[in-house]
Structure P
Amino acid sequence: LHSAVEELRQDHLKLLESDKTGVSVVLEEGDLGDKVNAALSKNFVKLKSRPSGTLRSRAKQLCLSLNLSSLKSAISSPAKQYLSVFFTAKTHKTGVPLRSIVSEKGCWQKHLGLFLQKHLSCIHLPQPFRVSNSTELISLISSQHFFSLPHSIFSLDIEDMYFNLDPTALLASISDAIFEHGAVDFQNSSGVSVAGFVDLIHLYLQSTLVEHERGIYRQKKGVCIGSCLAPVLSELFLLFADRAIKAQLDISAPGCHVFRYVDDYFIIHPDQTSPDSITAVFSACSSGLTFTKEEPSNEGLQYLDLRLHVSSTGLCWAFQQRSGKPVLPFSSAHSKSVKHGIIKSLFSSSFTKSCCHLSEDSFKFQHKRLVKAGFPVDLLRSVMERLIRGPDRQSPATKKKARFAVIPYVHNSAHRIKSIASEFDTNVVFSCRMRLKQLCQQVNNNRIPISCTVKHEKKFIPCKEKKVYFIPLSCGHQYVGQTGRCTNHRLREHHNEVSKASPDSYHPIVIHARSCSLCHPLFDETKILGGHDSRFGREVIESFAMTTANNNVSNPSLLLTKTEVEFLKSEIHPPP
């Protein structure tokens, strides 16, 4: 992976993750700059100067007036004043434009957004159109499997929904939803008045200041894509828009059936009702939102993971993913259970998510995809036979795990640890230490790291934080240590302790020097062994280095067993 990153950097190429298809896009440096500018100018306005921290000050003042002292403290803590932005490539659109996604990580807006999200998520009101998944959609359209009168279908997609939410209509929708839910109950749970809560949301919507390439941009309107508050705000906005649309359609287009998943609408209507008249109702009742219309092709209409077809007798549907992303190759290093799970999922969905007329075609299509990905036909046949036969015996009720543990996934070891831990009522889940999409950040962010802000009186080595280091001694021995601060700061402390050591000092280098009179530490030749964000991770590396070194003079903060040391040898390089 390192060689791939270096090759892309040397050729002045940039790497982006695709928006929906799961592939990576390689762009020339100049092309990426043009596309980034186009994406930013579409939804953001560049400010001429860097604004001060007025918005954060207003947020803290508002929290103080609403008696939200804990929220005020949380808003005061983060160092970042502005949001950050990253981009993905829309490979499903002509010209491959970029989608700008805002990140709240490390910003004060994150804490305010989480507070608002927590209380808005408690509002549950009847939704006229919303469906949560394709299974729910199938249960609702089953009555349309056979028509008494000819019908047609089409879909509407809201263009850039988050960016186009009208702030005035959004705040009104939130206030109406709270009162319909119950203002007293909401005030008791949130601890603030409805007016004060709406003021917090209004301030949050004004704080969409994004920093990119040392420039500050303000979003034109709406909610940022990537905001933790965006999904719940859009749902409350569309709740009242959907109600207005339904009331109008019941009058102008009776017999019309509408379903919505996030920002995609699916409409079934009688043939005598014009699709344009239905679209006009959506545009008139949605407070300024714009829609893209999609008509069914010869292959049907794609909606969620279903392919829908209309015949003279009724509506049919088949399971088929929207994305053209191929199936996981059988040659991958994933476990057997993962590969069997993929087969079961695709085969079972082809029957449970397809009508009786198209289930066979859906199964053949999924079978073809699996064979193309290298899955043996015999394996596909055996899994299909087990699905038809069902479980051989009644599976016992699973015991609820008392604890969870997260460990990095290591092939051939992680599942063994998971099996052992299950005997002690611990459920182990895996994290991935390196995902392929992280290559995008490594390739694109080829910048000089921010230099240390401390003006060291004596700078022994280049400044680095959160590192494990070793100090060589003139006699050939070494001292191993770790620090979460700048390494030079810790080396200065060592230097002072050694040079001004008292007769009863317990510093390992001083103790060693008492038996090795000509020995002295070489602070300017200190080397970095590794690093980790957490103290425990650094202490593991430190202990491994001390255990494997032949001439170490320091004592470990924790002790590793022989088995643990053997396991770490393949992950950590021992000191020289």
Structure Q
Amino acid sequence: MALSATHGYGEVLAGPLLQQLLSTKDPDLQPRIQPLLPDEKPAADARFQVADWSLDMSAQSLVLRVNGAPDHLQLLTHAHLISLQLNFAHQLYQSHALEVLRVELFNKYLLLRVQLPRHLSRVFQRSSFRVHLSASLMVRAQVQHLGRLIEGRLLDLSYGGCRLVLPIQSSLLLGIERQQLPLTLAFPCGEQLQLQLERICLLPSSDFDKALLGGRFVNLSEADEKRIMRFTLETEREVARIGKEHYGHLKPSWLYQYPADHPPFKAAAHTSPIHEIADRLGGQMLLLGSGKGLSAEQLELLSKRLIQLLEDNPGQLHLQLCDVSHCHSLLLHHLRVAARFYPLALRIGISDRFQLALMAAILLHDLGRLLVDGFACPTEGQLIMRRQEYRISLLQLLRATAKLSWIPRGLAEAVIVNANEKLDGSGFPRGLSGNQQDSLTRALAVVKKLDCLTGDYPGQPALSWTEAYAWMKQHDQAYDLNMLEHYIRIHGLYPVGSCIHFEKGQVARVIRVDHQGEPAEVELLYSLDAPEQLLRQERITDQTMMQLGRILGEYGA
């Protein structure tokens, strides 16, 4: 069935922009050609995918390669005119009739030299028309990947594909490779579309609070195509009905009417401020993985926010980082390390003018690991096994960081490049010895290892703080014990979130430490005399704590 198209919607690609697009060879352009009759009407409905192309400005021509067997390409070999189509900014553009200057037919492909298009006009075509769903139209989306089910909602729909809104941290599980994903779209009425979605792009939204997954439908049956077209038209009608006051009297679309026994679906909100912060950091990863670098504006906002939280109420931030659940382990590791390392770096003596750059560098330091496996604390064996992949991801992160002119090169090297080095030279990626590392690198190594030992990340049991400190002291050949002492002076022998027991039998959780690292506020949990009986979870401070006797140590250590 031929699809009607109307040109001249006032938007064209021409001049330097068109030349740049044709020079970049971006596969997302998805160029296609269609043979034309002498009267410039389509010779057939078929469109041929362009596998490769090159721009010849000296000859004012375009060389196009189309793969296929000779009999499949027969229609093109006799064409004197063609039209060129490509996708740009989620719109379809089409050229005027282009003269075919030369044709070369080979065994498995065809080369066409055609005149250079003067411009490409935007096309309104049903197969590329995209219906944007308003906030009141909720279509649930489920994507399957490696046995996991990722839930979100439909953002827009067309005959050829769609975009989905997904939680950022869940979307990171999709990795960076393009793949075909089983997709289920569940409409309010109970109807479902079960399709295969070929992933095209995965990017953060403009405010970095959600991920946008775009793709095209593949392997469609004729029945699937008809249903998609029908659902797209019904969605277009419903969007128009609720968007115009004078359409309000029209009957709602059957597709968007909920059954009486099924209330409208509501998307889940953030469960804690930590999830929101982690999402914004994960958004940087989506940009990095798509080859679009980093967002300097969003990174600066995130760094300022964490600094402000540490200045206003560090104890509350540390407690939230201890209590958070269902957070991506690598993102959580970054946030915990940032919250613990930042005050230590200030104690070491970093200049005030580098504080923002320091926080940004800490947040980024191992972000490239998400391009490989996403492990928060990979073992030495894992590092060795995928050493080259880790190196490549680190280089990609460094190139993106280099474009942020407000992070000094020396700071980026100390915190991002050398974050996993050890004093004995057994670290990654360069195996630097202790005298080749500056104080920031040695301090960061201590903070990262302590978080890995106590963090309860997947695949490894968590140690108590007492056990973790003892472990560090036993490995003084790899970690700087002077930096460990600095850490203890700031965060204490019993950091926020640890459980301690008092001389009179009470067990309490540390809520806040003072400037010497001593517990300044605790929350009573229970008494050892009656462990089954929970106390009122009362929070007490210095003077009241003295009545409980001295601290005997970390409970359970």
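Hey, helix-only ellipticity at 222 nm (-39500 (n - 2.57) for each DSSP H run of 4 or more, over all residues; to 500) derived from one of P, Q reads -10000; which structure?
Source structure: Q.
Consider the structures P, Q: one of them gives 1.20 for Rg/Rh (Cα atoms, Kirkwood Rh), for residues 338-473 alone as calculated from the coordinates. Say which.
P
Who wins on volume of the Cα convex hull per residue in Å³ among P, Q, i.e. which is largest?
Largest calculated value belongs to P.
Match the computed value 7 of relative contact order in percent (Cα under 8 Å, 6 or more apart) to one of the structures P, Q, and report its label.
Of the options listed, only Q reproduces it.
Rule-based calculations on the coordinates, nothing more; no lab input. From a predicted model like this one, the values you see are computed outputs, not experimental measurements.
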